[in-house]
Structure I
Amino acid sequence: MSGESRAEVKASPIPFNRPAIVGSELEYMQEAIAAGHISGDGAFTARCQALLQQELGVQSVLLTTSCTHALELAALLLNIEPGDEVIIPAFTFVATVNAFVLRGARPVFIDIREDTLNLDEGQLEQLITERTKAIVVMHYAGVACEMDAIMQIAQRHGIPVVEDNAHGLFARYRGRYLGTFGTFATQSFHETKNFSCGEGGALIINDPAHVERAEIVRQKGTDRSRLLRGQVDKYTWVDVGSSYSPSDLLAAFLYAQLKKLQVISEARRRIWERYQAELATWAAANDIRQPFVPEHCEQPFHIYYLVLASEAARDRLIEHLKTRGILGVFHYLPLHLSAMGVHYGGKVGDCPVTETVSGRLLRLPFYYDLSDADQERVISAIRDFAARS
């Protein structure tokens, strides 16, 4: 390779994310094609569901076309209706709230903790009313919410909990997997997630009373699942529902990734821990907060972020990285201050931690095959930035 070519490679842009290819994705997709079943609920869908059920030790897992659709499915199964209230963190993705608003619910936004950026369980009980029909938690960056306190409050009031676990597959809270606490939990297999099929998701069902109806609602309100198991010779419309089954081609891709869960997890751990160690001195000197992971939480190494002292400093760091060919990105905007959030009564000051953290948070490039050399470029570029200037 010429010196000029080496320079071009060294200067190549570093994206924020790049979907992983880890081995057998194409092989399994070809196998699905050869089997002649590429629509929903084929052999690879069954394999993915069985693998997740076994690894997590849960009652039932149903693959869906997205985490958004898994959330919508949960809202349908909880019979959310107009006039109901659902408590939702103000710092989360819009899909978390849309799933319940689509059923007519009014979102009640709750602020987050300063340390983990998760729902502040200390504010939860005061937001519960006789109209509260669900509490939705989102495990930010895959670091667990304080589920003991949350579940105690929910059980005391008889309110189901839904875990939006889009970030947290295979993470644990006090030794127990995230996604196994609530009545339902949802997973994402979007291309930005640790395990991906481009677009995809899953609904985890922890209450056996909901399993049969979940299968029906997921299959357009029909009892088609009974037909597939050979329990009936035809299926019919028996409930409300929609089409939430992903193509078996996507499930084949996903299965290859799930089979490599240890390999993917270990690679991401090394990258996260290098960021954490090599940026520690710089962060302390520049009044910048690194991610906090409580001792009783085992994270999945999904996101590496920094919280700067001000929004202006965050924006300057984004621009600084851009000049080096590095894409650093912000994250969620406060839902309660969005146009729709204001429509539901949100106003400045309702969720002060969300409001300040949102403007100061920056996510760094983080993906399965981020090379040592490219990560060194990111770290060096950050160290060259003087946050206080």
Structure II
Amino acid sequence: MNENTNNTKIRIPFNRPALTGNEMRYVSEAVARGHISGDGIFTKKCHAFLEQVIGAKKALLTTSCTHALEMAAILLDIQSGDEVISPSFTFVSTINAFALRGAQPIFADIRADTLNIDENRIEELITPRTKAIVVVHYAGVGAEMDPIMRIADAHGIPVIEDNSHGLFGAYKGRALGTFGCMATQSFHETKNIHCGEGGALLINDARFIQRAEIIREKGTNRSRFFRGEIDKYTWVDIGSSYLPSDMLAAFLYAQLESHDIIQRKRQCIWDRYFQHLQSLAREGHFSLPTVPAHCQQPYHMFYLLMPSAKHQQELIAHLKIHGIYSVFHYLPLHLSGMGQRFGGKAGDCPVTEDISYRLLRLPFYNDLTEADQEDIMRSIADWVDGTSSAS
């Protein structure tokens, strides 16, 4: 049982990492093999899985999705003065990886339905300095990739998919993470498939593969040495240490091989929320997530869009009193301290500014029990009854 700083006992956390059964056995096997640094046998198993199941030309595990994004920025040769278009409604890593290379963030607004980047607002943001468009598949629901790719191709601008929410999601039958020249994955403990902390770079353009291996190996050509292609390795490019331990990869592989079971569990949880909360949504107490028919979602999260920021805060407080931990999500990056230093100001992204203060995420994890979920929904209904009575 968790406990927060005001001594309210949290019975139902927002997230709880779950095991599938083989994690510890595979970690022990990795140790017994005597290779627990990067690119051991379990790392290679994870690479093969992602390449075969997702369809990327090359998958490379990284220590985080943040580091995968940083690799993408290096591979695109992002430099000072370049501009990178990104939704304002995202985690800071999405744009921070490019800002680290000197890029100017250009913040785009989102659609009011899927909360993904508004494809109709992208072209007006493109200038001769635009060097990349970063797309985030919010909650694992695919952004409108057909028009986005048409715009990008027309201007010769590469697209990076931040697919941290979208593993096993699809847009019009095609796997998320396979549209842009590169995509990034997260295996943080809050994700469907996790290893505590971890990520991956998916490469769909073969031109980037060899350099990606070098950047990931501290700027050396050590990967070629291990494959027997050269007799010595040396420093050939910039890079850093982006390889996760093979123990983490062992843990991750146990999760990946059980992905069907994990996804079925999460679908049941998502569907139960959606079905049982529909009546309250129809009454106007909140809105439920929108998933277009042409998008196959991976059931990454469940959220409510409250009528106002006041309603959001009141429901979060009500659930906490009852031992249930719900959370808000992204605050607008363009209004943050750093965002304003890059020129962001109020009114730039009105949909983001509205929705970010109304969104409330409910507890969602692989072993959330039906009884606990019923408790959550009963507490929501009680809060609705209380607010209706007060008015």
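Suppose mean count of other Cβ atoms within 10 Å over residues 125-132 works out to 15.5; of I, II, which structure was it derived from? List each step's numbers first, then the result.
On the way: I: 12.4; II: 15.5.
The read-out comes from structure II.
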Q) Thinking of I, II, which structure, once mean count of other Cβ atoms within 10 Å over residues 165-172 is computed, gives back 26.0? A) I
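Just so you know, all these numbers are worked out from the coordinates, no wet-lab data involved. Every value quoted in this text rests on a predicted model; they were computed, and no experiment measured them. Cβ atoms are built from the backbone, for glycine too; each structure is taken alone.
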